[in-house]
Structure 1
Amino acid sequence: MNIQVAIGGIGGSGTRVVAKIIKDAGYFIGQDLNRPLDNLLFTLFFKRKEILTLSDEEFGILWSLFKRLMSQSSELSITEFETIKSLAKNSRLGHNSKWLQDRVDNLKKYSNYPHNKWAWKEPNTHIVIDKLLDKEENLKFIYVYRNGLDMAYSDNQNQLKLWGPTFLNDKTLEISPSNSLKYWCLTHQRMLSLKEKYSSRVLFVEFESLCRNPIEKVKEIEQFSESKITEERLEELLSSISLPSSVDRYKNYSLDNYDEKDIEYVKNIYKMSL
């Protein structure tokens, strides 16, 4: 069976740690990766505002191409190559046309061999994961999250800039901690609804819990992904997992400017008092 695992979450949530776990468990995670282990082919295909308005047919074509490049072959027809090349034509928020064209050029370096167990990590995956789960019955999704109040003070607000105006319905959206938390709450609610629909195919991984209880959480990820990490790799992996200094950084700031509903939502999830 061709097993696929996708990993996503708001940028800075700790998706890289989970990607490393999946990779160590024997999954192929892509041939064009950056240091945080993002699958840059997925970025090229799907991290763009237009993805929200594509027809089901257009979206299906992109997914079929991505799936084939990840699991079967890098051989492309002229039409397929032109389709991919067109994705690099115009610069986007966060990626200029040169960077996008590099992703296209890297296709020439791809190897032609099958991958029966493959995965990818790209934080923005959660934006389109509902469509992907509908299309692919063998696909599973790991949603990585961490305290939304800490995330509100992260330097990485790229998703808020790209998707916030659409999802929060505000074309002149201010990039602020309060709006960052609002985006976090909305995303978490969307993912909870997705988990209700695909209970056995969606796994929530709380980053803080992963750092505090790595053995337990790694085993949970192994079971979910139907994989096993060798003892040698597990020991090395566990030694690299620790709580970052940014945990609880929200305590250094006032909470006066937040929407009270958003504060209550985080409090209920984390069973915390503020």
Structure 2
Amino acid sequence: MLGFAKAVEARSPLIAANEDAAIHSTDPAGIKALVAPRSALSGLGGVTTPTYLFQGRVDYAFDVTQAVNGYTRIKGPKHLYVGQFGHAPSTFPGPDFAYVMAQGVAWFDHYLRGVPNGIEKSKPVTIAAAKGAKRVSYGALPKTKAIGAGFRGTGLRRTGPRFGQALETFGVSLLKVQVQQVSDYPRLVATVLAGNRVITHGAIEPKRGLNTIRLANYVQYLPKGTRLTVVFGNSSGSADVAYLGFGEQGKITLGPAFLTLQVLAKPVSG
């Protein structure tokens, strides 16, 4: 977000005026009110043009939920591919560049040139594995299930139990945490890691009591035996560029936390 804002702030007084609140997450309600009438989301239900959406598995600029929102609302012919590319921390082009380009050409060939290549008959949702050339296609958005993990204690860094099965995240996961005391702490960030790898993250304006943090929707493979760690703070740390630190002050005391992780009914990777 910071990179996007800096790229246009000199030409947009609106961006410049709201940049600080957006980046610091200090006025979520105000930012939502600002962007809602400028969003294309409300108009997607009227789109009947054949549309192929390409989305990265892990993309800090646009998570999978944004592509899913588009896919579910568009009324015309549609496909969704979730692949091995994206904005940071991913790269573009990715390992599946040739497949992505071939799919795009086939889509245009059929819907613009009338070529009978059968792409309109293929399953509309495809997810690429984390590595290699494996891909799984579905007739609709894939089925998911919820896996719970508790994080006891009061520290800002906690590790949960080992998972007894391989998992692959897909969907919006939620982290509930009890805020016991909070003073001058405008943003609480939660970063979920597997070892040193960031799995997801989210932030809220903390209030005393039970808080729910909505986490970003990335497709991340977790091998059997994975233990997740949750790190709380006012930033997502030096290893993660999603929530930068700005020298915020304040104090916060946390109680137990519980993660509800949304995962594919059957992993694609592994």
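What follows draws every value from the coordinates through simple rules; no lab data is involved. Predicted, not measured: the structure shown is a model, and the values here were computed from it. Cβ atoms are built from the backbone, for glycine too; each structure is taken alone.
Given 12.4 as the derived value for mean count of other Cβ atoms within 10 Å over residues 43-50, which of the supplied structures 1, 2 does it correspond to?
Computed on structure 2.
Taking relative contact order in percent (Cα under 8 Å, 6 or more apart) as the criterion, which structure among 1, 2 has the greatest value?
1
Tell me which structure, out of 1, 2, gives -6000 once helix-only ellipticity at 222 nm (-39500 (n - 2.57) for each DSSP H run of 4 or more, over all residues; to 500) is calculated.
Comparing all candidates, it corresponds to 2.
In terms of mean count of other Cβ atoms within 10 Å over residues 163-170, which of structures 1, 2 is highest?
Sorting by mean count of other Cβ atoms within 10 Å over residues 163-170 in descending order puts 2 first.
Tell me which structure, out of 1, 2, gives 22.0 once mean count of other Cβ atoms within 10 Å over residues 123-130 is calculated.
The correct label is 1.
Ranked by distance in nm of label points 7 Å out along Cα→Cβ at positions 155 and 187, which of 1, 2 sits at the highest value?
Working: 1: 1.8; 2: 2.5.
Greatest value across 1, 2: structure 2.
For which of 1, 2 does FRET efficiency 1/(1 + (r/R0)^6) of positions 59 and 243 (r between Cβ atoms, R0 = 25 Å, to 0.05), calculated from the coordinates, equal 0.05?
Going label by label, the one that fits is 1.
With FRET efficiency 1/(1 + (r/R0)^6) of positions 27 and 75 (r between Cβ atoms, R0 = 35 Å, to 0.05) coming out at 0.55, pick the structure among 1, 2 it was computed from.
Checking each candidate, the match is 2.
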